[in-house]
Structure I
Amino acid sequence: MVKSGKIIVCPGAELSVSGDVLVISLKEDLDHHNAASLRESADQLLRQEGVRHVVFDFSGVEFMDSSGIGVIMGRYKQVIFTGGKAAVCGVGQTVDRIFRFSGIYKIIDRYDTAKEAVRALSRQV
């Protein structure tokens with residue numbers, strides 16, 4: 001099992017593992033400028049044994065473009081095929097609108113905080 005704690009800091013985000021949940025705390029807008037490095041860092045941790053779910057914390061985000069949707073959907077596909085789930089939290093009004101229009105909420109759950117999301121996903125069998 002992966003140990004809990006801070007693992008990777010990349011441009012615009014901090015990635016940490018809490019039990020079997022990868023938490024991606026976004027510190028700035030998610031767009032084509034930082035999507036590639038975030039994708040690489042997240043994939044590195046998702047390949048490790050023990051990481052089953054992913055939470056995207058949007059508390060530090062005011063804007064997201066289609067590259068951001070791609071990052072979320074790519075990680076969603078990775079965890080769903082191994083029996084895991086993906087979630088988002090800390091979603092502001094602008095990003096919420098993007099998620100509603102794109103239909104992401106039909107496949108990814110929304111929580112108010114990362115702590116709440118980790119708690120809910122950790123109970124998933």
Structure II
Amino acid sequence: MLFKIAMPLLMMFGPRLLPPLIKYVLLVWRLIFDRRVSLILRLLVPMSILYFLSPWDLVSDRFGPISKIDDLLVFALALLLLIKLSPRYVVNEHLGITPLEDRPQERDPDKVVDGSSRPVDEE
């Protein structure tokens with residue numbers, strides 16, 4: 001029954017959801033091994049995976065599925081912190097985003113006037 005429902009949904013939403021998912025998995029992988037990111041941030045994801053696999057939890061297993069949800073929340077929080085607290089230029093570099101220049105020379109070089117200046121003493 002579940003297969004009959006899940007398969008058409010996967011075929012419908014898979015092409016739309018899979019490329020961004022692959023992009024962010026690669027981003028997390030690259031950030032974990034990038035030395036420009038803080039060691040504490042890089043250790044968040046492996047530690048959250050160890051927490052997911054460990055027998056002790058914040059919420060005990062007596063509460064059923066809620067105990068697995070807290071494991072997933074810890075993992076999602078670790079991913080969010082890694083991406084948001086990493087230096088922006090490192091994340092942009094791994095995503096392939098080129099920084100926009102605010103200098104007028106970069107926007108429209110034909111409208112830039114070259115000139116020179118000299119200090120004037122007012123006495």
Structure III
Amino acid sequence: MNNTLENLKENLTAGNIPVNYPHFGGAGLIVTDNPARKSHPSDLVVFTHHAGAISWLIIQLKGIYENVLDYSNKYEFYQSIGQHTIEAIQNGQTLTEILHTITEKVTDAWPIQTTAKTMESTNQDPQP
């Protein structure tokens with residue numbers, strides 16, 4: 001498992017979650033607690049009083065996936081986070097549950113190749 005992802009999961013489990021964090025806006029996703037926040041019609045807006053903590057999680061995931069994300073997939077990545085967030089909120093989950101749900105769903109949908117796996121795959125004989 002990726003050390004950064006492991007550290008994130010440890011922080012979530014320990015409750016080390018900042019709640020006063022700048023709100024996320026980018027790649028068609030806006031997370032806010034401000035009902036007057038401007039957006040474009042194509043933006044997915046997540047309106048929640050947990051906007052700071054969820055934005056923090058998004059930035060952590062952005063860092064973990066920095067070698068995977070590019071112009072061709074970032075909208076799909078962030079929009080999926082927004083959808084998972086909305087579903088978790090609608091299901092009445094607590095903040096901690098929401099953050100765990102987002103992390104689990106993102107890591108299931110966007111698996112990270114570990115260093116060990118990368119090394120293992122490079123040591124295999126090429127197929128004819």
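Bear in mind these aren't lab numbers, they're just calculated from the coordinates by the rules spelled out. Keep in mind that this is a model prediction, so the values were computed, not measured.
A few remarks follow.
- For -21500 (helix-only ellipticity at 222 nm (-39500 (n - 2.57) for each DSSP H run of 4 or more, over all residues; to 500), calculated) the corresponding structure among I, II, III: II
- Read-out P(r) over Cα pairs in 10 Å bins from 0, in percent, for residues 7-54 alone, computed value 23, 33, 28, 15, 1, structure in I, II, III: II
- Test item: mean projected area of the Cα convex hull in nm² calculated as 6.5, pick one of I, II, III: I
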